[in-house]
Structure P
Amino acid sequence: MRLVWILAAVLPLAAAPVDLSLKRAVQLAVSPEGNAKVRLSGEALKQAESKSAQARGALLPDLSAAFAQQSATRNLAAMGLQLTVPIPGFHFPTFVGPFSTTDARVSATQSMFDFSSIRRFQASKAGVSAAKSESSGSAEQVAALVARAYLAAVKADADVEAAHANVTLSEAVLQQAENQKAAGTGTGIEVTRAKVQRANDRQRLLVAENVRRSAVLQVLRAVGLRLDTEVTLTDKLQYVPVDAMTIEQAKAQAVKGRPDLQAQQDREASARLLASATKLERLPTVAAFGDYGSSGTALNNSMPTRTVGISVRVPLFDGGRRDARRGESTSQYRSEKVKTNDLKEQIELDVRLALDALHSAEEQVKVSKEGLELAENELAQARRRYEAGVAIGVEVTDAQTRLERARDNQTQAIYSYNVGRLDLAQAMGAVRRMVE
């Protein structure tokens with residue numbers, strides 16, 4: 001008992017079981033403590049805001065205070081102060097000191113006209129807007145990742161249920177074959193064939209259960225939960241019809257709702273403003289400066305002094321560095337424009353592919369439903385014929401195999417349909433709205 005207490009104190013406690021729906025999984029993943037990609041995008045936003053604050057600082061007053069007290073000696077001859085004309089009774093010193101000086105002063109500078117710094121501040125605000133859009137885009141990507149992992153997990157659940165149903169059916173067919181043999185209307189080969197089918201179905205069940213465990217681990221990893229958390233997926237794989245939508249409607253919603261497009265447009269605006277800032281570096285800059293303080297040989301005999309002025313800086317020649325920066329920033333702006341246009345074309349492609357895949361999957365669901373009904377009727381008829389002695393067991397086994405295939409086809413069709421819904425939502429930037 002003492003060993004059990006020691007192990008309980010040393011080993012980490014397992015996470016409590018969790019009932020997890022798709023909506024809850026996405027909410028956990030996109031929370032500030034969720035998926036690592038969401039946390040990194042939050043840090044990127046904070047960095048962009050800090051850079052904007054730095055750019056704004058160039059437009060605000062710069063205040064500083066200083067206090068100095070020193071004791072010094074000076075060699076006047078070394079400073080060129082030497083009296084060569086002799087004066088009776090007076091000897092000009094070459095070494096003075098020590099003497100003390102005290103100075104306490106407040107200094108300030110303020111940029112008055114610096115259009116380049118103004119443009120850089122505007123570009124930094126566009127960078128903050130881009131970081132916010134990228135953060136929203138990261139949340140959309142994480143939501144899509146979690147939704148795909150969740151769909152794969154509920155598909156694995158459906159496969160396990162179908163595998164259990166197949167095993168149950170195999171046992172029923174085996175029992176029927178054994179009953180037919182006992183009644184003298186069946187053969188041993190039919191019993192053996194039914195046992196082989198049951199063994200195959202059991203093996204498929206084991207594979208399906210392993211796939212389900214792997215799929216659940218992928219969900220936990222995507223959400224950001226501990227991998228030893230026991231979860232129960234509350235949603236099931238099902239067909240949910242969607243409203244019809246034209247390509248033009250989907251494109252319009254995608255252009256309006258895609259966070260990555262908004263982020264790219266903000267990056268283009270930031271690059272444009274930075275290019276303008278480098279051009280404005282050619283203009284003169286005006287700044288005001290001043291200081292006020294008290295100076296003297298000590299605090300008790302110091303006197304107030306001040307300095308007030310305006311400085312004008314006119315750039316003339318810097319070795320071509322300014323022209324090089326302007327060429328670089330202009331090229332960066334053109335690159336961002338190309339990226340924006342390319343992303344718009346990619347969005348249209350995503351929308352078209354998603355709509356085509358969704359329509360195809362919807363037709364597959366209808367066909368698979370019909371095929372499942374036919375396979376179930378075929379198996380029922382084959383079993384009745386076999387029980388009546390007008391058919392052999394091969395008909396039952398073949399019908400059983402076709403029924404299992406029809407079940408798999410329906411599961412795959414419904415899964416493809418849900419993936420198509422997810423692809424369309426991701427193409428339009430509406431994954432989080434879809435799962436709510």
Structure Q
Amino acid sequence: MSFTINNNIIIDGGTIANTDFIAEEETGEIFNDAVFARNRAVEETLDINIEAEVVGYGNTFVTALNTYIQAGDSSFHAAMGMNNISTDITSLVYSGKFIDWNGLEYFNPDMPWWDSNVIRDLAFGDKIYGMTGDFNPSTLGNTRVILFNKNLFSNLNIAYPYDSVLNNTWTHEKFKSVAAQGIYDLDGDGSMTYGDDRWGYVGWQWDTGESLFIGYGANYITKDADNLPVLNMNNEYTVNAIDRILELFAEGAGGWMNTVDWGHDITIFNDGRSLMLNSRLYLLNNFRDMSDDFGIVTHPKLSEEQDGYYQSVDAVCTICYIPISNDAPEFTGIVLELTAYESWRTVMPGYYEVVLQTKYTRDNESEQMIDIIKNNRCFPLQLNSFSFITIADFIRNNKNTLSSVYAANEAKALKELDDIIACYAAG
């Protein structure tokens with residue numbers, strides 16, 4: 001039997017999710033060889049041949065996948081796609097194009113090789129249409145984090161934030177105070193520019209606002225007693241969270257949101273011109289040659305009363321879907337369960353313990369932070385009506401217009417949720 005997996009994560013012209021499954025030979029590189037060995041172990045145990053193929057990117061992938069499903073093509077038993085509304089993958093989810101994982105006898109979501117936070121955030125009613133686990137290190141890679149420049153912290157006599165995280169005092173107020181200490185007019189021209197001066201905190205426009213929003217314990221939705229989604233935007237907590245985010249980007253506060261082009265915030269941090277950077281774990285490779293040492297911490301809480309740290313996973317993370325055209329779903333469940341288990345046993349240690357904690361990070365404390373980050377991931381539900389774009393607009397305009405934005409989009413949002421609820425309540 002041929003088990004074919006389509007991996008579709010391409011960022012900046014390069015693939016990410018394909019490395020979760022494609023390893024054609026041993027190369028001596030720890031992660032690649034772990035994937036190769038994992039594939040062989042599953043193949044030999046189940047007497048199958050695992051074939052992984054990259055099929056398009058974004059909407060091209062979704063269109064191709066839908067074509068296969070509509071044609072009843074069973075050659076694709078599982079699809080690895082983005083959790084991203086802009087690719088229209090959600091249209092396939094909500095139109096019933098995928099199998100409910102609850103119907104797979106050998107799928108055990110309580111096992112440590114599955115990420116139960118996906119079920120908490122993206123599964124509704126009693127249905128699970130998408131899942132991720134330890135066979136998707138790319139999803140861990142797309143988890144957002146804060147990097148900080150250890151040299152600048154030391155030069156400015158700022159304590160590294162590790163103890164604050166562990167003591168539950170890494171809050172908005174402390175984060176804001178640190179960011180404000182980083183801003184400096186390096187060229188002395190009396191104005192702050194991203195190309196010439198030093199900042200306290202920088203980040204890409206489509207990441208940084210949502211990272212803080214989720215980190216502050218806010219969300220776009222909550223769930224009712226039937227585990228179905230309910231809008232959770234127009235309330236005091238959310239308004240306050242957005243107000244606090246805007247404080248970080250006010251004049252003189254130290255924050256700069258990159259609206260220019262991808263990578264400028266990375267360059268600023270790499271050049272030693274920002275105390276902190278909103279980043280993702282897979283981007284650590286950009287700093288292998290950085291002259292200053294850096295560390296990794298969680299995003300801050302809104303306050304010490306918040307019940308935990310929350311780390312948002314970017315929407316381009318990898319989610320595994322099982323098409324309804326699959327002619328052997330039960331066996332697919334066996335393959336995925338075994339692949340996730342073998343990944344937990346061999347692949348994730350190769351990625352997590354070696355690649356992240358040794359090759360890219362530069363201290364033991366960052367390893368401890370990654371443990372906290374991995375265990376506290378959140379997967380924000382993608383809605384057309386309210387999203388990271390909305391938060392980026394608030395920051396760009398330096399104005400919290402949530403009430404008016406909500407009023408203008410509430411009907412559309414409720415219709416979206418009605419469609420989602422109809423999908424999950426069907427059958």
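None of the figures in this text is laboratory data; all of them are computed from the coordinates on show. Note that this is a predicted model, so its numbers are computed, not measured. Cβ atoms are built from the backbone, for glycine too; each structure is taken alone.
A few comments on the model shown:
- Read-out Rg and Dmax of the Cα atoms in Å, for residues 256-311 alone, computed value 13.3, 39, structure in P, Q: Q
- Computed 28.7 for mean projected area of the Cα convex hull in nm², for residues 176-319 alone - originating structure among P, Q: P
- Among candidates P, Q, the computation of distance in nm of label points 7 Å out along Cα→Cβ at positions 152 and 376 that gave 3.0 used structure P.
- For -23500 (helix-only ellipticity at 222 nm (-39500 (n - 2.57) for each DSSP H run of 4 or more, over all residues; to 500), calculated) the corresponding structure among P, Q: P
- Read-out mean count of other Cβ atoms within 10 Å over residues 200-207, computed value 24.6, structure in P, Q: Q
- Comparing percent of Cα pairs over 31 Å apart across structures P, Q, the highest figure is found for P.
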